1. Work out FRET efficiency 1/(1 + (r/R0)^6) of positions 68 and 132 (r between Cβ atoms, R0 = 25 Å, to 0.05) for each of structures I, II, then name the structure with the largest result.
2. A value of 20 was computed for relative contact order in percent (Cα under 8 Å, 6 or more apart); which of I, II is the source structure?
3. I have 1, 8, 17, 21, 23, 19, 9, 2, 0 for P(r) over Cα pairs in 5 Å bins from 0, in percent, calculated from one of the structures I, II. Which structure is it?
4. Can you tell which of I, II yields 3.6 when distance in nm of label points 7 Å out along Cα→Cβ at positions 52 and 148 is derived from it?
5. Out of I, II, which has the highest value for FRET efficiency 1/(1 + (r/R0)^6) of positions 4 and 124 (r between Cβ atoms, R0 = 35 Å, to 0.05)?
6. Work out the source of -11000 here, i.e. which of I, II gives that when helix-only ellipticity at 222 nm (-39500 (n - 2.57) for each DSSP H run of 4 or more, over all residues; to 500) is computed.
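Bear in mind that the values in this text are calculations on the coordinates, not laboratory data. Treat the numbers as computed from the prediction; the structure is a model and nothing was measured. Cβ atoms are built from the backbone, for glycine too; each structure is taken alone.
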Structure I
């Protein structure tokens, strides 16, 4: 069945929060301290935080569907809304999450291809992202796709200081 995208709007706020919490929990809860993890989850996916991000003209969230079934979502940032680099020549792929039961079905490839095409259509030079250094599965996926590590940055889950690899793909 064909995959499609839908741009999230303010009316999708509660659904976006729910899928964000669910996919983040499925991906990282077991590897983190429960208190730090819950603090992060409640802060990063609060109504105020997600509402602010949805209202940002340089940030876009998209739901991914297989037929009528929502299978994941992703978030891209442009210009000053990028978390680190803030390069007008780049697009940041800040979040890319697929529900656990839909992983392994090339949905991540679909998302990356769409983001690359989108970035090219906006005349960007590269796409970059941050990925937790202990997320070997994701790092391998991005490397297979052609992303290369170019730096690191700290990422906090509650009070736990973790390290993300910064990776980029030159268009």
Structure II
């Protein structure tokens, strides 16, 4: 049974709210993927704070109208799953990783910072380290000099103790 006008307006409003806070949207074809695999994909998307949903393309087009993602509307045809994220790379990473393991998932397009990307662009965006990975790398870089200083200080103390003895 189809949706009535009020239900459609509610869906468009919900998607528009997600789009308003998003940095990246990725769309992919999902024909022939088993429900259990889609359930795993949704779980991975939740872990990565990616809003993942199968939508009617007409409703999705209305939701992205007058937004930086309006250029993506021309790619919204056929059965698509939409990944929307506030993290610049999370949606691309989740859908790209899933597509690598499942041939039936085909990345169609994406949009980041107002620029529409093809499949190769989405894969390139997915290759960039995510926010959490970058923060952990930064913490490691910041920790290394302190750890080196502590080792050097310990060696100096030991050397002075031996010299005093």
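1. Values: I: 0.20; II: 0.55.
With respect to FRET efficiency 1/(1 + (r/R0)^6) of positions 68 and 132 (r between Cβ atoms, R0 = 25 Å, to 0.05), the highest-scoring structure among I, II is II.
2. Numbers: I: 20; II: 27.
Computing relative contact order in percent (Cα under 8 Å, 6 or more apart) on every structure in I, II gives 20 only for I.
3. Numbers: I: 1, 8, 17, 21, 23, 19, 9, 2, 0; II: 1, 8, 15, 17, 15, 11, 6, 4, 4, 3, 3, 3, 3, 2, 1, 1, 0, 0.
Of the options listed, only I reproduces it.
4. Numbers: I: 3.6; II: 4.1.
Answer for the origin of the read-out: I.
5. On the way: I: 0.95; II: 0.25.
Once FRET efficiency 1/(1 + (r/R0)^6) of positions 4 and 124 (r between Cβ atoms, R0 = 35 Å, to 0.05) is tallied for I, II, the winner is I.
6. Values: I: -11000; II: -18500.
Structure I accounts for this read-out.
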